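Structures follow.
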Structure I
Amino acid sequence: MSTAIDPAAHTLELEQHYLMQTYRRPPFVLARGEGVTLYDTDGNAYLDFVAGIAVNALGYGDPELTRTIQQAAEKLIHVSNLYSTTPQAELAAELVKRSFADRVFFCNSGAEANEGAIKFARKVVFDSGEPGKTEIVCFTGAFHGRTIAAVSLTPKEKYQKPFAPLLPDVVIAPFNDSEAAARLITDRTAAVIVEPVQGEGGINVAQPDFLRTLRALCDQHRAVLIFDEVQCGMGRTGRLWAHEWAGTTPDIMTIAKPLAGGLPIGAILVKQAVADHLHPGDHGSTFGGGPLVTSVAKVVLARVSQPAFLAQVQDTGAYLMERLEEINSPLIREVRGRGLMVGLELEVEAAPLITEGYKRGLLLVNAGEKVLRFIPPLIVQKAQVDTLIAHLTDMLRELERG
């Protein structure tokens, strides 16, 4: 007599034995998704306010994305960047058309895009003949990735200390402090990197005047200004690019997470003044901008760029913030964010709420120890926000009672 194997238990056992234990995952296994809902191997449903960490902009099971993947896979999946492919060239053209940029470089992730952006800035400085111009300015609360250069620009001890020594000549300035920026950005500054809305750091929105000040200081000191829109870009804030709210532009912008609807891609968008310094052999990527992933990214970009789509993100995001502010709990310190990138700062740690959310069919994620981060698929509806608020209100009341 054969014994049936529990699919979830089997998967979790394999994971425990063979995967690097660098994540703390809940005790269920996700199997499929539809719209804004995910289902595990036992058939339990989860309303998703994580979106694969701000990746799945169009949710799950989108028919156009599925059809595009199938059609692209029947043509070419990979040929490397030694050869030209039409989807890559067309996606680059569309990104330039919809942004400040003149040129695009494709890679595979946000951290890789930020690494490339730092290299590009270094090349600009190298060509300028100013060897003392070596400092890179980042900001408190920043998160730019987990590779060595990216983590060097992510000033949090638990991310940095075990991996020292890190990139030298990093200057940390207080976020949203224009006076401090004016002191710390000097003629020694090669580049300044900032998130228009900080994600992992707690959903902190850069003030428009602050971003405009950084632009002016970089112009004054001949430094390269980099906007990291890996998490806050591609419609997340209700405009295609988060820096549009400030009415200014960078020299370089990095994007990644939602660009291909769940397939791995990153991109570095640059002005021609930066592109002029990069030549064959200066940078590369074997997989970056492959024909399958760029075929899908073209669809996502076209959908997310539509004015009606962005207007809905703004409307639903405002509704989410309003509903969060209506929750009457002494455990809530602040609601902040923009569009569908919202943070709920608490007086207590967020982890118990995330765990309780699993039991109630909610996927939630934190941004630091005491901030719940809401970054759902951009197609989320107000009725689904109402479901979230009902559960969250109950969970906070239970937490208050201990």
Structure II
Amino acid sequence: MIHLFFHALAASAGAGLTYVRNIVPHLASRNDLQATILLGPQLRAEFASPQNVSFVEMETSGAARRFWQEQTRVPELVRQSGADVLISTGNFALRNSPVPQILLSGNSLYTSADFDRDLRSRGAWGIWLDTRVKAVFARRSVSWADATVAPSLAFAETLRQWTGRNVVSIPHGFDREAFFASGTPLPPETEAAVRSAQGALRLLFVSHYNYYRNFETLLRALPLLKHRLDGREIRLFLTCRLRSDANPGAYRAESAAALVGKLGIDREVVELGTVPYDLLHHVYRAADIYVTPAYTETFAHPLVEAMASGLPIVASDIPVHHEVCAGNALFFDRFSPENLAQRVEELAPSSGLAREMADRGRLRSQDFSWQKHVDQMVGLACALCASGPGFALGMADKRA
């Protein structure tokens, strides 16, 4: 029986939370492994105590302190657990892991030239410096780990070019039954906001506010789309609020809020705020089209959720979006509001194209499985244990 130690202290928002929440049930369902998961107290409160999964809690505050704790305290926790393999889930590896280590690298901001230009154009020098420093350690982490895993083929190739190291691609999953399981309704305020859009063309974008999701291009497309649709009512549902204090990270949302006012689209933009993950399916099913203008991604879970919900998709033209959607989307130049509006217009009528894309998307969403992801991760860990120190050298061009 193999014992895996998951280092998940960095799981505090977005994809990190989605990852931990979904793998724990699948780890707990297996009788061929033992798992120890290191996480923050707030996330620990979400889980029961499965027989074969134990949890270690650690308080952290700030990336620098967390990195120091990782390098100084986590190795001893791994030793104490008796684990066979360490799986570091937060982009950074231990410099001297006491056991073979698998690094999950899933942050494209460290490699994105678009993000670098965006930060400089905004004068966001604090975030720029923070990103550059973290990029140094993220790059070194790939060489510190015995194996590195990316959540998509596209990002695996980016990491290979960036580091010169071999990288395995193991896609993230999707659990349809769990995603649609909750019968709890939306909070009354959110439900009222969704219902008020009936009769309008309803667009949805699931993300907290940040720069790389490229909200501004989407906002600038709305007046153009309204003109193209001869004044038809449009509503854009956002699962965030355009206020800096209502979003994780140091991103400043005030410029996006000001742009809404400048464009005169206050009525069209519906800020739902954060929607609990188990209730998100209600929002997807209330929408007509899913739209994402992100200029960089490593996997993009909402695309799979949208396809499973039967939504046609309009997505920015980046490799990860093509890979995840497998052709089941209309793509636009990531910085062109005009091209975005044109693509949405093509799906806006109740057309055969929209229905065809929705049907194909449902089928495509079935290709993603958290069970399959966990199986492949366990397989990789077992191979690493069996092969010893030379394992990483034999990973050339291997893709799970």
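Every number in this text was worked out from the coordinates using simple rules, so none of it is lab data. What you see is a predicted model, and the numbers here were worked out from it, not measured in a lab. Cβ atoms are built from the backbone, for glycine too; each structure is taken alone.
Computing relative contact order in percent (Cα under 8 Å, 6 or more apart) across structures I, II gives 22 for structure I. When Rg and Dmax of the Cα atoms in Å, for residues 98-265 alone is computed across structures I, II, the figure 20.1, 64 traces back to II. Source structure of the calculated read-out (mean count of other Cβ atoms within 10 Å over residues 298-305, 20.0) within I, II: I. So percent of Cα pairs over 28 Å apart, for residues 26-201 alone, computed for just one structure, reads 45; which one of I, II is that? That value comes from structure I. Tell me which structure, out of I, II, gives 3.5 once distance in nm of label points 7 Å out along Cα→Cβ at positions 34 and 138 is calculated. Considering all the candidates, the number was obtained from II. For mean count of other Cβ atoms within 10 Å over residues 42-49, the calculated result is 17.4, so let me know which of I, II that is. Only one of I, II returns 17.4 for mean count of other Cβ atoms within 10 Å over residues 42-49, namely I. Can you spot which of I, II the value 3.6 was calculated from, given it is distance in nm of label points 7 Å out along Cα→Cβ at positions 90 and 122? Traced to structure I.
From I, II, which structure was helix-only ellipticity at 222 nm (-39500 (n - 2.57) for each DSSP H run of 4 or more, over all residues; to 500) = -11500 calculated on?
I
Given 2.1 as the derived value for distance in nm of label points 7 Å out along Cα→Cβ at positions 258 and 322, which of the supplied structures I, II does it correspond to? So the calculation was done on I.
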